[in-house]
Structure 1
Amino acid sequence: MTLVVAGDIGGTKTILRLVQLAEGTVETLHQATYSSQQFPDLVPMVQQFITTSGRETPQQGCFAIAGPVLNNTSQLTNLNWSLSSDRLAQELKMTRVSLINDFAATSYGILGLADSDLHTLQSGEPDKNAPLGVIGAGTGLGQAFLVPVDSEYHVFATEGGHADFAPQVSLEFELLVYLQEKYATDHISVERVVSGQGIVAIYQFLRDSQFLPESPTIADAIRTWEGQEKDEKDRIDPAAIIASSALAKEDPLCVKVMEMFVTAYGREAGNLALKLLPYGGLYIGGGIAAKILPLMTDGSFLRAFQQKEQLSYLLERIPVHVILNPEVGLVGSVLYALRR
């Protein structure tokens, strides 16, 4: 019997799960969510979690980190924690602790999802011997792929979200120029558009160019956010406000913002698919897609995904799924720990 504690660590919250592996089966014994900011480090949080579970100290731990992991160490982007697997193993008295990037955890996590955890946008022609692709817009834009080797998949992370944003129509070219001036750089990554920050940037562009008038309620919320400090407690989430208004069709400006966002998302997913030809499936994660599912399923995402001129027929063969399970990263952390 093996006990494993897995975690999905973010700047705002951390989810921990204790699982037991026995005779080839995995059983969840305990799970809890903590406010990351209330702890000076991961160690006291995990110790409290284990004590609350009433179980003995697990032999292994695996934690997905919202930030880069180099040589088994990580300095979290939005949290004042510096973590190393060796220190965590020593202080938690575990045999092994692994740290992996949160999007790598998402990639492993798709291997443990049920059909009910997915919404299929395109059935395609699945090939179990082909690669899998993963793309996900959230705070940033993650991209990764999995390659089948013998009886298991190997995960490869990429930095594809930092590739160039490629406008296609005049309004998008205007957006590109706006962002170049806003960020004082010639290079605008696709992440600047296809992410939570991208939703806000598109709104600001359309607002500042007076493409459509703002509604007073949305305008007040966005300007309140623009005046807040980055580390301010209870900071407004402007992307969620814009997306919610678009879903409710309450504000034409927000509707246009999300139309541009979903189209750019579909195009970039198609770019990734052309490079990988992931006939095993392309999985859309990252959090935003599941929250705006009606906008992802209205046809605009798939049209942009497939619009690759003479190669469109190849993309029509690729299965495309939206990940609905918000704990896919936690699932991936468990699978990665058990594999090791």
Structure 2
Amino acid sequence: MIAAVLEAPGRMDLREVEDPKCPPGGLLLKVEASSICGTDVKMYERGQRDLVCPRILGHEISGVVFERDGRGPKVGERVQIYPGVYCGRCPSCRKKAENLCERIRIIGFNLDGGFAEYLLVPKESVDNGSVNLIPDGVEFEEAALAEPLACCINSQELAGVGDGDSVLIFGAGPAGLLHAMLARLRGASMVAVAETLDHRVRIARSSADLVVDPMRDNLYDLMMDLTAGRGFDVIILASRDVPVDSELFSLLTPRGRISLFSGLPPNLASARLDLNRLHYREHMVVGSYGCNPAQNREALELIAGRIDVRRLITERVYLREIMRGMEHTGERRGLKAVVTDFG
């Protein structure tokens, strides 16, 4: 089969590789859509802590069951794959935090992923309910976005986004816009977005009460005016470029929460915080990394009826054009690029 293989950071080759064999108890998937994540670009450019090369990237995947060995969806059924392969037995798994499994493996990170014609789905994924039937009326490319939406669900559950909350989202990329749509669905009374790229500012206006460019506008004054001086209940960092500092905390209400949705670069990762401010105003900071399989299933159901992800797809590429899709994502030319043709 043809696959895009990351030989090492900075070098991806499109080449013929051996067809995967259906594993005992597992599935062989004919890939129909594999969307390109910013993490894929990061792995290509400089690696990632869970990446093992050489590797076929791609963890946002949907397709058709081509072959199976045992239980699970039938041959010919349309499915979406939760990429975490977890043990189901460790303390994190028992707490339904399977994304933090002590022995987790991840499709597209340390197992081969969806930038190929076929995908090997291990027995553990079938047994643990990580292979999800795609609802009628949902296209393959839409189903592939269930995983990033599930990551937003994880973030907002941990930050407690709910009825009446005011929410400020930094970044109007695919994740930021998914956060805006999800916050509305969870009952947020107000959603604001901070973004510096003009084309993303325009797109975000349909999902937010206010979109501001912090490079041009006085962010603090505008946000205080919008919230009548109170500040926001929740701030979500869907951008790597936002310092977690006193200025950010000044935008929070008492008992306000900050969600560290995006990983931060080294120069911003060691933040200096006024812990007394957290103490007296009962502020909270919570991280979120990936999602669990239940959130993935919830995301697929939302895509089937309540969240329209189609407008986030701004580029469709053949597998042989994978680098064009990577550049579209890495250079932030649009929103989501999806590999939709593997011939």
Structure 3
Amino acid sequence: MDWNGEIRPGPLEVGFDYCFLIPATGDRVPCVYVENHRVVSLDPEDPIRVSYQTPLLDEPTGRERPDLLKIKPSRGHDQTIINGISRIGYMSGGKAARWVDEEMAATITAKAISFIERNRANPFFLFFSTHDIHVPRVPQRDFRGITGCGVRCDVVAQLDWCVGRILAVLDQLKLTRDTLVLFSSDNGPVVDDGYADNSPQDLKDHKPAGPFRGGKYSVYEGGTRVPFLASWPGRIKPGVSRALIGQVDLIASMAALVGQRLPANLGLDSTNQLTALLGESEQGRSHLVEHDASLLALRMGKWKLIPREGAGGDELYDLDADPGETTNIAKANPNVVEEMKKLLRQVREAGGAAVLPRS
């Protein structure tokens, strides 16, 4: 990728009219903003170079100069130093374009608000992807120490502030009643994710995954069950739903909402769960595949199956009675295990669309 010219393909090539984003995650280079097809505030006399294999000798790294760091890595994250934080990958140049981590939340939120204000008179879609809780966790000054359970909790409070500002703008522009807002997360919680920011010690009695077992990188519910809130005051009544859905279902569900038919090769594992999303039905998916880096698990009604080879054997949990997945009841329910294994094999071999109807 040449970061000094037009950067494409990107969001504009898949249907977005405007984008403002960070190119990777905050712990990776290049540490710059991209607006539409170009790096923001890039000085052509100071071109950007990026490598994930070869060190760029004109920039210090966290591995060689830990004395320059304001946050030290706990594992990895020890390459080029940007804003006193070493990252994954090597970067040189682009000094005028480099972000300041402490300003990132306010910057991204301001761009989102500006987009809403410009499009207030027309239907619009905004995908607002936050950075706050992802490492490196560097909240703006107003949020440092605000929660009393460490920087990880502080950036969660900052995330609440970002979302609150967007919801407030919808109120101010009198758009709230007719706007569908979906809020979710990409995975369960992780505390130490590569930087020694003291989060594990500072959590004290706080349990980020609540009653659930595991977290990010885990196939247990603490890793795969995530917050999902839907607000549409003109259509959705307040309440809590037990319907089972997955984020893959947003493709088919949003297509149904706006009256569009998906091409046959798009969103093959997506199913129309619009009535569940709108709180009009408690019926969601009959089953859902969950995964981590190496395992596939299956949710089916109240059951959760984690097939395992070798010692220990399969794991089966009744999530109604045991949401924390503390008691493996596979041996007591061999018929359930076999039924779910058979279904999981069908999913693997045929694809989700062949096993679960899209609409």
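Any read-out appearing in this document is the output of simple, stated calculations on the displayed coordinates, not a laboratory observation. Since we're looking at a predicted model, the values are computed, not measured. Cβ atoms are built from the backbone, for glycine too; each structure is taken alone.
General remarks:
- Highest-scoring label, criterion being mean projected area of the Cα convex hull in nm², for residues 255-294 alone, among 1, 2, 3: 3
- Winner on relative contact order in percent (Cα under 8 Å, 6 or more apart) once structures 1, 2, 3 are ranked, highest first: 1
- Among 1, 2, 3, structure where distance in nm of label points 7 Å out along Cα→Cβ at positions 103 and 271 as derived comes to 4.8: 3
- Looking across 1, 2, 3, the calculation of distance in nm of label points 7 Å out along Cα→Cβ at positions 71 and 119 that yields 3.0 traces back to 3.
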